[in-house]
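Please treat every number below as a calculation from the coordinates, not as lab data. Since we're looking at a predicted model, the values are computed, not measured. Cβ atoms are built from the backbone, for glycine too; each structure is taken alone.
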Structure 1
Amino acid sequence: LSNNYILENEFYLHFIELPEGAEILAVSGHGASFWTRTARIDAKLPGDSLKAYFLKVADGERGHKMMLGEYESMRAIHAVTPTFVPEPYAWGTYESAPDTHFFLCEYREMAEELPDPNKLATKLAGLHLRGGSPDGKFGFHVTTFNGNMPQDNGWTDTWEEFYSKGLRHVLKLEIEAQGPSDELEELKAPMFDVVIPRLLRPLETEGRSIQPALVHGDLWCGNIATDAETDEPVVFDACCFWAHNECKFGCRAPPNFAASYLD
């Protein structure tokens, strides 16, 4: 997304909720995204202080849901661990382009290297421990997107039910995209009738329980960085839900994560 592209299409800056009296100094494409257009906005605020913002833009009904989902996800994390994510400011639809939607947050300068594993673990533990579900259920109050894939975040009382429902949803999307699969059909019954109940049901029976924890939802190495100013961990591109706190540890299996991130 080039600077000229944004400036020539005025609507990209038409309905952004910057402070009253703010003057936009520069807009430049920033970051990389497969599903959205992203930019950095530099502004001068009343009193001549300078501030940078990060803007994400997407189109269509899916884009509308994606921007809402990311805003609500980042807002949920920020409410629990404020320094762990860029502060979310707004999301919405452009008045002059009703099919184009945006998400606006604080711009944080980030170093390329992954954060210290102990610092990251401390931040995640704080999020999981303090970010309890408001009503004790698993799920989230809006649809969130893992990449461009919508997640089924409908509320459930048990982790087994939520996990099963989510996996059925993923399989449904796969069949819609790729067509029917005899192999997948053969795997459904043993997966949902045997494997999942055998592994997950004991976690919530015979007096045992799982406290739903707020999870980032897509915590792979591309969504984690080090704040260049504070040297603290920072995460972004969240697609939250309340879940078992270990449900997304598989995202840290890629080789970018050393063993110290899993210990």
Structure 2
Amino acid sequence: MTCSHRAGADLHLHTYYSDGWLSPRELVLACVSAGLEAVALTDHDTVKGLPQTRSIAEAHGLRFVPAVELSVNFEGRDLHILAYYIDPDHEQLSDYLKEMEIRRRHRIEKIVGRLQELGVSITVESVFSLAPETSSIGRPHVAQALLKRRQVSSFQEAFTKYLGTDAPVNIPKETATLEEAMSVIIDSGGCAVLAHPGFYNLDKVLPIMEPLGLTGIEVYHPSHTEEQIHAFAALAARKGLIATGGSDFHRASWNQSGPVGSIRVPCSVIDELKARAGK
């Protein structure tokens, strides 16, 4: 199946299997309503939503790309890699994701413990109960629990007051290294794409990622300015990297993402990724 540029593909989407709010069915229906012809599910550090989303997407005539967004530690900062056309059942990838699940849950326990020390009414169970489908639990689930228990008045306040980078309960993720994640992506048959490059110092990141097998960069992202988009597109062309893009949709009113289909690329980008992955 092919698609027109106008219809296009959204290659960065999340469900409630990580920190999105929609079920696979709800997400696919939103994609259909947006007029998309192809989608990639890129939940954080989990592939549990792929089978269901693929089945529903293909039943609605959508082209589907299996993917995952891996979080890694790079020089003390969180860095995200989009892995397209991975084999979800690959043993090394499965082991890697199981370890990430353990680390994520451990982090939530630390965050809740710190909040309790500050006198906040919250329990580990109240957080985990809000995400029964996910193995990729994170700060958004804590924020949701705080909001539900009336400890904050808004989702954003939870981050500003407690969970954000400069807030008192800023506990870093216990992630893998960049090298470990890139190895897993390549070994599981996938293509590695640097997500939202506007967040990073590319002079430091790219010289390390390129020799490890970097395939592309996410040129088109809601957080990027027009100036950045032009610069990243030129960079991708100069280095022979695939220029990808997507809405990074999590939920309505998420301040770092756009609506489903708000960022889309032609399906030729999918064809390029598939060819690079040897699929």
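With FRET efficiency 1/(1 + (r/R0)^6) of positions 55 and 191 (r between Cβ atoms, R0 = 41 Å, to 0.05) as the yardstick, tell me which of 1, 2 scores highest.
Answer by largest value of FRET efficiency 1/(1 + (r/R0)^6) of positions 55 and 191 (r between Cβ atoms, R0 = 41 Å, to 0.05): 2.
To test your reading of the models, identify which of 1, 2 gives 0.25 for FRET efficiency 1/(1 + (r/R0)^6) of positions 95 and 143 (r between Cβ atoms, R0 = 25 Å, to 0.05) when calculated.
2
For relative contact order in percent (Cα under 8 Å, 6 or more apart), which of the structures 1, 2 scores highest?
For this comparison of relative contact order in percent (Cα under 8 Å, 6 or more apart), the top structure is 2.
When Cα Rg over 2.2 N^0.38 Å, for residues 207-246 alone is calculated, the result is 1.14; to which of the structures 1, 2 does this value belong?
This figure was derived from 2.
Compute FRET efficiency 1/(1 + (r/R0)^6) of positions 47 and 175 (r between Cβ atoms, R0 = 25 Å, to 0.05) for each of 1, 2 and report the one that scores greatest.
2
For which of the structures 1, 2 does the calculation of percent of Cα pairs over 30 Å apart return 27? Show your work: numbers first, answer last.
On the way: 1: 35; 2: 27.
For percent of Cα pairs over 30 Å apart, the value 27 is produced by structure 2.
Comparing 1, 2, where is mean count of other Cβ atoms within 10 Å over residues 31-38 highest? Intermediate results must be reported in sequence, preceding the final value.
On the way: 1: 14.4; 2: 19.1.
Going through 1, 2 one by one, mean count of other Cβ atoms within 10 Å over residues 31-38 is largest in 2.
Quick one: distance in nm of label points 7 Å out along Cα→Cβ at positions 127 and 231 came out at 2.2 when computed from one of 1, 2, so which one is it? Don't skip to the answer; put the middle values down first.
Working: 1: 2.2; 2: 3.5.
Only one of 1, 2 returns 2.2 for distance in nm of label points 7 Å out along Cα→Cβ at positions 127 and 231, namely 1.
Assign the value -11500, calculated as helix-only ellipticity at 222 nm (-39500 (n - 2.57) for each DSSP H run of 4 or more, over all residues; to 500), to the correct structure from 1, 2.
The read-out was computed on structure 2.
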